[in-house]
Every structure is written in C-alpha cells, then in structure tokens.
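Next come the structures, one after another.
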Structure P
Amino acid sequence: MLDKTEFYINGSWVPSQDGHSFPVLNPATEDAFATITLGGAKDAEAAIAAAKAAFPAWSMTSPADRAGYLQKLLDVYIARNDEMGATISTEMGAPIDMAVSDQAGSGISHLKAFIRALGTMEFQRPLRQGVEGQDIAFEAAGIAALITPWNWPMNQVVLKVGAALAAGCTMVLKPSEIAPMSSILFAEMIDEAGFPAGVFNMVNGDGAGVGTILSSHPDIDVVSFTGSTRAGILISKAAADTVKTVSLELGGKSPNLVFDDCDVEKAVRMGAAFCFNNTGQSCNAATRMLVQRSVYDQAVEIAAAKANATKVDLPSNSGNHIGPLVSEAQFNKVQSMIQAGIDEGARLVAGGVGRPEGMNRGWFVKPTVFADATADMTIIREEIFGPVLALMPFDSEEEAIALANDTPYGLAAYIQTGDKERAKRVAARLRAGMIQVNGASRAAGSPFGGYKQSGVGREGGFWGIEEFLEIKTISGIV
C-alpha cells in the first residue's frame, strides 16, 4: 500500500493540518492500492498563502525565463514518462500501452506547445501603428485555482499548470481524489525541475471541501475547472461573489455525421473505436452517430461488429483493448444508462448491461451499440461517459445539422463526407468548438473547448495561456 498523504506546499512536502485519510482504488481489482489525505480548510489556506507570497516575483519573470523552467520540466517529464503512464494505468484503468503513449504522452505534447507559444507571444505591444505612447500589456492574472478530473489526468493537469506557469501565475492544483497519484508524481517533477517555492502548490481534496474553498476564496483570481457541467455551474456560482475569472471545460455529447458519399466502412469503424477509446471516458467522444439513411443499415452492422470485436482486458496487459471504468459510481451510472436505452425502446445491437463474460471483478463494461435511437431518449440527451454508441438515421443535410445541434452541449463534432464543399457548409453551421473532418486530428497547440454547456474559454497553446492573462492599457509613455 502506497502512503502518499502529504501535500506539496511552498516547495516542500508537508503533512495535512486538518485532513483525513482516503483510499485510492484500482478500478481493475476494486482494491485499495494507495492512501492519500483529503485536505481541509487549513491545508487549502496554506497553499493559497504560499501562492500569494510567490506571485510578485514569479509574475515579473521574463517569458524567456518561464520558457526555460518549462523546458526543465519537459526534460524531467520525458525521463519519467513511462512511470507516469504506469501510474495513470493503475489509478484510472487506462490500458498500459495507451496510458504511456496517449495519457502520459499528452503532457509532453502540451508542454512543447506552451514553450513554442512563449517564443512567439508579445506580452507588450503598441495599440496600433501611427499611435505613439499607447501600449497594450498582457500580464499574469494572479493566483490560479486549478481543479482537474480523473479521465485524462495529465492531459488536463498539464493544460492548466503549463499555461498558468507560462503566463506568470502562481497556483494551487486540486486533482481528482479518484485518480490523484499522477498529480503527486507531477508535483515531484515540478520539484525536480527547480521551480521557485510557492509557484506551484498541490492539495488533494474533494469538491465539497478543498474545491469549494478554492473557487470562493478572495485571494484566488482565476479558477480553471474541468469536469461535469453540474459541477461547473456550482463553481461559477461560488466564484461569482468575488468576481473571479472562471474557465470551464465541461461535458459533451458530440455528434458524428456520416454521409453516404464517404468511405462508410472506414468512417463507422473509426467512429465506433473513437467512442470506445478510454472506455468512453472522454468529454469529446463521438457518442451520437448520425447516419444518412441510404447507408444506415450498413452502418449499424459495422458498428455492432466493431463493438463485438473490441477486446476488454486488464489495464496492466499490453495490447489494443479497453480497460475498466474508473469507479463503482461510474460503473453504476453507465449500467443505468444502458438500461435506460433498452427501456426507452432503442434497439440494442451489441453489448448491454453487466460485465463482459469471464470478468467478475473490476468495473469492466461491455462496449455497447444502440440503433434507432430518437432525439428524446436519455442515451441521446445525456452524457454517459462510457463505451456506449447510439445511432440515428437522417435523410438530408439540413436534418443532419438540426439533429447534431439539438443538444445543450457543443464541445466537438465530426463530419464524414467525400464532398469538400459539403464539409465546409456543414462545419460552418455546427455549434461546436472543435470540428474534425474525415478522421483528421487536431494539431498540437490548437484550442480545446466548446460552446453552450460544454464550457467557457479554451485550453492549449497560445489560447490556453491567454486564459491566465489580464489586459492592461498603458498610455502616455513615449
């Protein structure tokens, strides 16, 4: 049993002042493999005070100096990437190969993007040509509270911490208490890279405790949160009394529009695989597959075959498979959503309730596909956060766009078509922050975020750094 009960505050590992112990469970075995401490008010206050004391000096460092620190962190991260992948695999169930390459590897990609962005950003520049003595300055917004989820732990931690460091902010990180071990390892990397004391602080805790303190504390200037829309609303309300800048990356129910002029076999197979990846625990997962009616029956067969061919196995095993869901609560939620799909009349063509055959322990679920879903069904309206794909037919481009936009979310959308002009037309009308056509990936450093109840603000590269900057007008210096 690992004992990781200390917090990283003011450049040192310190015991909790008023917290209590909490077990960290391995989702593949349901057994505790580590103990952490959930902090209390005194712990949060100590971390905030350390960040406040460090802010004046850190905020005045040059972009080049901050890039140098980030490069040191990147070097340490690269050296320990395999260790990070193994930690993530154990704490949240990602298969080890995917955990090393994608889960842990995302941190490397984001750090490189922030270093690259710092090399091109102007933190003070003239308002416009021909106007003397009118400058615009971009300055660190202050002390940041960073609250991160369990599903892509390092992806989200590095997107927030890297951007805040690049901007010149100091910070307090509260990772998910369900998957905290990767953030503890990340704090070790920060320490090894030699950042000044108090610039980065980490306190474990739950949302009702440390999370509420961070989002409402008068000394916190910026709150950056990734998680459910419900929690994001609560954080926004808590932050409102002290008028903080709040950045939110929330839920999604992303549509995947499959037109009959694409390579249907490839599009549906890849779309289903993307939905099942990370056991469906991705906010931008393409969970609603909207298919042109002329190829709909074919698409249903392909999606069902892909689900049946998707292997479910232990995360510690090498190979191309999916692992368990992260927790018992998530397992129960996904089971209830699958049952709701059955009860509301969707046609179950693959998977279903219960664990996969031969798996009696661990929070494993069957990759599941529903056909003939309708716009009012729970599996179409609500985020499931599991490997559950729902298919609906459409007849026209206009109907496809209307169905895609018929959601309170707007994080991502996907288009599969052989017609370039159609891709342009449809992309322009989809109400989502990220559009990907025919399986194209997003380049490193591109902005991540969405419309509507999928959140406020963007993460990644220049746009991520901008979330932690204030704009100052300086007039009269010639």
Structure Q
Amino acid sequence: MEILHVSAECYPVAKAGGLGDVVGALPKYLNQQGQIAKVVMPMYRTRFLYTNQWEVVHKGSSNLGNWNFEFTVIRESTNVLGFDLYLVDINGLLDREKIYGYDDDTERFTAFQIAVLEWVSAWQDKPDVIHVHDHHAALIPFMMKYCYKFQHLAEIPSVLTIHNAQYQGWMGWDKSVYLPRWDTWQWGMLDWNNQINPLACGIKCAWKVTTVSPSYLAELTQNSNGLEALFEYEKGKCVGILNGIDVQVWDPASDHYLNNHYDIESVEKGKSASKKLLCEQFGLDPAKPLISFIGRLVGEKGADLLPQAIGDSFYYIGRKMNFLMLGSGFPEVEAALTDLKEMAQRDYNVYIGYNEALSHLMYAGSDFLLMPSRVEPCGLNQMYAMRYGTVPMVRSTGGLIDTVLDMGETNGYGICYNNASVGDITHAIWRATDLYENQQKLQALRRRMMELDYSWEASVEQYIQVYKAF
C-alpha cells in the first residue's frame, strides 16, 4: 500500500512542534511494516536542504486566483530518513527560512496544496491513500472531490490527522478565488461560521479523521475552538490513535547529542553526568532537583503561568530546587521569564529560542519535566522525558491523561494535577521536591518509566488498519 503524507513540517527537515516529529517518524515505521510511505512538504530554506542530495522529479505550473506560478518538486536521493522525501518549491512563497509566521501564510499553504495535487495528477500510478496533516493540508480532500481539475483523484481515500485543533487556517470568503474552479453548490463544505475554515473543511471531506490521542478526541467535542458541534456530528469517522516516539532518535543509550550515554541499568550515573553539565552551563546547583520546561511559551502550553509559579515556589517552598526553561513564544512571557534571572541564586535560568541539542541534554539531565498545558492533543515531551528517566509533571488533559499515571496510583510514575493554575503547578513542584528527598523512590520511578513502551509499533498498526478499511 502506498501512502503519501502531506505536511507543513517533518523532522529533521523543518520542525516547529509535535507535528514535525510525527511526520518524521510515522512514515519510517510504516515502511518498516511493509508499506510504502512518502512525505511531501514545502521547500523551506533550512540547513537540511543544503546538506543533502536532491534530484528534480517534476516541474509544473498552476494558478492561485489570478496569479500564475511555477513549481518544482525535488526528491532526497539517498533515503536518509528511511522514506522518500519530496519538497515543493514555489518562488516567492515557499523559499523562506521559517515555517510559519508570515502575513501571506494563507497564500503560501494554499498554493502548496494546489501544487501537490498538480504533481499527483501527473503520477502514472496514483497513491492508495493521501494522508494530510493539520489545516495546512486540509483543503486537499475538498479539492480532490469538488475542484473540477482534480476530480479524477476523488476515488483516492483521504485521511486527515489533527495534531492541534486550536489552529484552523481561517480565511475570508474573498480568498475562495484562490482555489481552482470548484462546484459552488458545495460551498458549505468550505464554510464554518461564515468563513472558509480549512480544518473544518478537511473534517467534512476526508474519508477518515484521526486525532493524536484517544482522550484528545473525546475532548474535542467539548473544547475545539468552535468546532465542537462538528466533531460531535462527524464522530463516526473519527478515531484517536496515540502518537509514538522515534526510539531510534530518542534513546539515551545512543543519542548523538549526549556526551554521557546511559540505559536503565546506568541511569543514575548517566543522568548525574548530564545534570552536572547542564548546571555548569547555566549556573545552577547540581545538588538541588532540576525542574525543566521545554516548549513553546504560549498560553496553550500554560507557559504564562510559569513566572508566578516559579516565584511562588521560591517564596512558599524555599529555594530548594532549580528551574531551567527552554522555548520561545509570546514576547510578554519571554520577558517575564527573562526578568526572573535577576533574582536567581544559582537556581534559575532560561534559554529563549529553539535548540534541539539543548533539549536532548535537558531531557537527560533534568530530574523533572514540567508540562502545565491547557491543551495537549498528545504530547511527546512527556514520552521523551520518561524514556530518559525524567519524571513528568503534567496537567491531566488530552494525551497526558493517556500516557502519565500519577505516582500515588498503583504502579504510577508521574506527578499529575487537574488545573492549569499557579496553585496546582506550585503544589506539583512541592511534590517533586519532596520526592527528590527520597532517592530510593525516585530511582524506582525512573526505572519504571524507562521500561514503558511508547514506540511507534502499536500506533503504526492502528494507522494501517485505518488505511485498509477503505
């Protein structure tokens, strides 16, 4: 079976979050199960582009409304990722360093989707399934059904995976002219609350819809940024499949970002060495528990609560712990976390930005990983943390419910709390410092977590069953 994944991100080519990690791993594991999985994404000007080998496989042209554009599709020629990777280049739209954040993102990703379908139309043998990811590719199922030039693709099954329903790609109806000529009787497929909503459109038009955890699918009928009624209506074709992690990339015994490798038998020694390195780099005290945050500094992740929670912890609990923050996002959150450095006494630091190597070292060297998320469709960070023997401190929501069991429960291993609030976070920090004083219990939890299996094998089999259902 041949599956074409269409995505805005794919690690290590270009990644902003969990979407990139999933698209960088799922196709590889599908191929290992005997399927033929391929990925197509925009050709951003990233380091990966300039350090690998490419061949041109297609040139074409199309139009975005009144604007005619030419596009080129290139393929990575050495199969370095374990699957065929294709990049779509459109001069003036996709030839940029960043993935998102431009005023013309609507135009960029609409043109990308049109180019993908133009390219697929030229294939001699069509794919068995087109699997699109998030709103950046969610107009494809609509265009395959209702855009006249692509209706010859209508019999190809389409799957939409929702990694985060908070972002939906809204656009005004004035931009409907961007789409190739379509059956205007079907305008309702594009519309949601008097706007074109690509994510809603994908939910309506895709043959099957998956979310990245079962609990997140259940939550979407109650909290999906305006799409609650749609998820309730379409729930018959929706399925929640928990993401896995790429255990070949995320393995403390072989992680090329680490100087001190370890496994379940040498976890104390390995983590201690990585922690010492981190503390030396950021001026922290290695004798104290190290609590880290890795992620986007946005409200969705609860990052706006961190400055007060850290300050309150120092005040009410005492300066018994270290904090290390890594991420970027809202300027006001970045500023508040940076300002905390003025009060640091070898117990707090922050790195504003994205740093893949540092994130690996933090998973290895931290004692605890803090995730106070308001929304967490699946969450990969907690799985990475547990793989590295780091105790997750998570708000019980979405995929965090499916993956973290509180240490107070039978065979539990994490620290869970119910509310994304300063009070709940501070209490979780108190529980972490208390646990750290019981090293025998902490070491037992580390081993218990590292024995958990969150690899892709089980999840891949569920995706294969979705594909075969067609």
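Quick check: 1.5 is what I get for distance in nm of label points 7 Å out along Cα→Cβ at positions 316 and 428, calculated from one of P, Q. Which structure matches? Attributed to the structure labelled Q. Out of P, Q, choose the structure whose coordinates give distance in nm of label points 7 Å out along Cα→Cβ at positions 156 and 196 equal to 2.1 when calculated. Only one of P, Q returns 2.1 for distance in nm of label points 7 Å out along Cα→Cβ at positions 156 and 196, namely Q.
Here distance in nm of label points 7 Å out along Cα→Cβ at positions 244 and 396 has been calculated and equals 2.8, so which of P, Q was it run on? Value 2.8 for distance in nm of label points 7 Å out along Cα→Cβ at positions 244 and 396 corresponds to Q out of P, Q.
When mean count of other Cβ atoms within 10 Å over residues 44-51 is computed across structures P, Q, the figure 14.1 traces back to Q. Out of P, Q, which structure matches 27, 19, 14 when Cα extents along the principal axes in Å, for residues 252-291 alone is calculated? Corresponding structure: Q.
Ranked by relative contact order in percent (Cα under 8 Å, 6 or more apart), structures P, Q are led by P, which has the greatest value. Have a look at P, Q and say which one yields 0.95 for FRET efficiency 1/(1 + (r/R0)^6) of positions 284 and 404 (r between Cβ atoms, R0 = 25 Å, to 0.05), as calculated. So the calculation was done on P. If distance in nm of label points 7 Å out along Cα→Cβ at positions 68 and 356 computes to 3.9, which of P, Q did it come from? So the calculation was done on Q.
All of the numbers you see were taken from the coordinates with simple rules; none came from a lab. Quick caveat: nothing in here was measured; it's all calculated off a predicted structure. Cβ atoms are built from the backbone, for glycine too; each structure is taken alone.
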